[in-house]
Structure I
């Protein structure tokens with residue numbers, strides 16, 4: 001257990017930040033799950049609306065440093081490719 005005043009405050013800050021990070025991570029993970037379900041069901045209109053929610057959740061998590069910026073952009077790119085129509089080669 002922390003002994004000094006600053007160590008006690010740091011412990012309080014860490015626990016508060018950890019809970020906020022977990023909430024933000026769960027938010028974008030749930031949004032991604034819903035989006036993938038819609039893609040699997042071939043609901044493109046609803047999936048497009050859900051993609052906006054996924055982007056918002058990822059941007060919020062990235063902005064608050066719950067996840068890194070490049071991870072958010074990588075996930076956004078991969079999820080957008082799921083919705084885009086496949087080109088015939």
Structure II
């Protein structure tokens with residue numbers, strides 16, 4: 001299942017009319033993950049943890065169930081923990 005399909009399923013969306021909007025939010029989330037130092041390899045491979053981050057991000061951005069601020073906190077905590085995990089950090093040649 002693609003990230004888009006997974007995100008839509010998590011939001012109980014069944015039509016394709018919102019695909020463009022949802023894909024833009026997913027792309028924004030992935031760009032933010034890259035800025036936070038998450039491995040591009042994991043992002044490109046659409047790893048399950050990256051997919052989960054995208055779900056939380058879209059829930060936050062769409063104020064899912066009227067709990068946008070709660071989703072935002074969950075997203076921030078999730079990606080902060082993910083960015084600290086050695087398996088998800090981008091390698092640096094310093």
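As an exercise: mean count of other Cβ atoms within 10 Å over residues 7-14, calculated from one structure in I, II, equals 14.8. Which structure is it? It was calculated from structure II.
Hey, helix-only ellipticity at 222 nm (-39500 (n - 2.57) for each DSSP H run of 4 or more, over all residues; to 500) derived from one of I, II reads -28000; which structure? The correct label is I.
Could you figure out which one of I, II the value -0.68, -0.79, -1.01, -1.21 for log10 I(q)/I(0) by the Debye sum over Cα atoms at q = 0.16, 0.18, 0.22, 0.26 Å⁻¹ was computed from? For log10 I(q)/I(0) by the Debye sum over Cα atoms at q = 0.16, 0.18, 0.22, 0.26 Å⁻¹, the value -0.68, -0.79, -1.01, -1.21 is produced by structure I.
Laboratory data are not the source of any read-out in this text; all were calculated from the coordinates shown. Because the structure is a prediction, the values reported are computed rather than measured. Cβ atoms are built from the backbone, for glycine too; each structure is taken alone.
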